[in-house]
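These are the structures, in structure tokens.
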Structure 1
Amino acid sequence: MDRDEFDRRTEPHRHELVVHCYRMLGSIHDAEDLVQETLLRAWRASDTYDEQRASMRTWLYRIATNACLTALKGKGRRALPSGLVSATEDAQAAIELSTDVAWLQPFPTDPAAAMVAQGSLRLALIAAMQYLPARQRAVLVLRDVLDWPVADIAEALGTTSASVNSALQRARGRLAEIGITEDDVDEPDDRAIRAVIDDYIRAFEAADVSGLTRLLTDQVVLEMPPAPLWYVGRDAYGEFMARVYAMRGPAWRLLPTVANDQPAIGAYVRGDDERFHAHSLQVFTVTKAGITHNVVFFDQELFDYFGLPLHLE
């Protein structure tokens, strides 16, 4: 292959490789970097590619998986505040503990692709997978998400089928201990979810704390990386929102989006210049009982990834 042919044949796989690396790394920034590394490795090895042995897609996934494994060596897991400290942790201790934390990031997803993902991009699942050693994580993704045969996984990772089966069993067991499965969210249908988020947006923009809390479950969780603290319960959520309005004012605008195949919003607060400035990206878990989880990411770089403007008039 010359370079033009290589680019033509690899470009259709770029996005799914980013998704694959995100599942492994928990960071959209790192995932994009690793896809660049994957394509560089693939180009350098393009003269060894044998179309009779593997499709271009399979070959690229092998390279990407091993690039991720190399990148993960010596690195700790990416976390959310609820995975680091208890909800009642001393504030100063929590802040000191989280000083060098690499935080989990959300991933922009197309609502039309949600059925393809089948829950494998949900934020809670990505967070739980961070507890797995890198090779177990790779085996789990290749087998349970991509449905690769065990023999193909063994070949890609340079190991045996027995080792793959053992790693898979340990990975599944660890996720079960954490209490995370892909099917454990009792979701309403899409129309009902949209209605809940529309109500949330209306209440938020009206600074209606009572209206917000009516949409929550009793044990709702609110967490806000990189702030190391998190809150549990409708009352705590309402008290926090009341403080937000007292400190930042009641003038907000919210734009709906989708992250990790879950409903999300970009939140904007009005500044002294009367414009609305990007504040946070919020990702919700919505069940038939109401909103059970809101992860608020204070990383304005994410707005670009989600195709959201940094300012609103």
Structure 2
Amino acid sequence: MTTTHATGERHDSRALRDRLRFAAVRLAEAGVPDPQVDAELLLAHLRGQSRGEVQAGVVRGDELSVAEAEAFEVLVARRAAREPLQHITGVAYFRHLELAVGPGVFVPRPETESVAQFAIDALRAAPVPEPVGVDLGTGSGAIALAMATEVPHARIHAAENSPYAFVWTTENVRRVGADNVRLAFVDLAVAFPDLDGRVDVVVSNPPYVPDDAIPRDPEVRLHDPESALYGGPDGLDVVRELSHVGMRLLRPGGLLVIEHGELQGQAIRDLLTADGWRAAATHPDLTLRDRTTTAVR
């Protein structure tokens, strides 16, 4: 198989090293942020291997079969068109979880792992045998399943109202096999009235992008569901709803945990304080961008 590179260079090599190098160049030219990593992960997906196994194959001097080389070219072309890597592989990694994702569900981001940590820490600190956590707008189920598996003595309740996302949530709950998760197809505004005043932690990664702030990345703009992105003129419509729902669900002393954009912390703290929440505080993620606001019932 002969491949023509954008520079006009041609090559016939099926060596992993060469194929990965040319794939990385093509992805870089398409503006993909981590071209070498994505090239290795695409090849790992194709071959049913880990990324480390692909790298070991490079060191050994392994070669692709003709069929593998052709299939790899197709995958690289899809990624070069800025289709999300996770849609191509069908997998997103979140903390220790491997989640099924695809069209119709928001792909969980690494920065949300720090949001989940606040909820997990609060569940672990709750002075009860079976603390209760609620994830509102759970999407793929990432935060809910992180809480359920990392605090196995907790009871976790997760709400999602998108029929497209709910398919993925249901599949992930099934795959993980967490029997301490209750999943409900319901709008977060009316979720779980049977838990009113009994919840230890309410957490949410709501849509918080202002309606006129169109994301730059094609992966987000073209592939993430709009219902998971846009939160009204200032991005805080769902946050206002979360404030009211959190007041209803949480016990006195319970913790509300909300993910948001890096410039929204002050507005959210003011909003929560005005609604009667205590100790509203904003926390940075690992990139030092404000990412999470917490408040006490």
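A few notes on this one:
- A value of 0.70 for FRET efficiency 1/(1 + (r/R0)^6) of positions 171 and 227 (r between Cβ atoms, R0 = 35 Å, to 0.05), calculated from one of 1, 2, originates in structure 1.
- At a computed -0.34, -0.40, -0.85, -1.02 (log10 I(q)/I(0) by the Debye sum over Cα atoms at q = 0.12, 0.13, 0.20, 0.23 Å⁻¹, for residues 107-178 alone), which of 1, 2: 1
- Structure (1, 2) behind the derived value 2.2 of distance in nm of label points 7 Å out along Cα→Cβ at positions 139 and 163: 2
- For distance in nm of label points 7 Å out along Cα→Cβ at positions 43 and 283 computed as 3.9, the structure of 1, 2 it came from: 2
Quick note: the coordinates plus some simple rules give every number you see, no bench work behind them. Quick caveat, the model's predicted, so the values are computed rather than measured. Cβ atoms are built from the backbone, for glycine too; each structure is taken alone.
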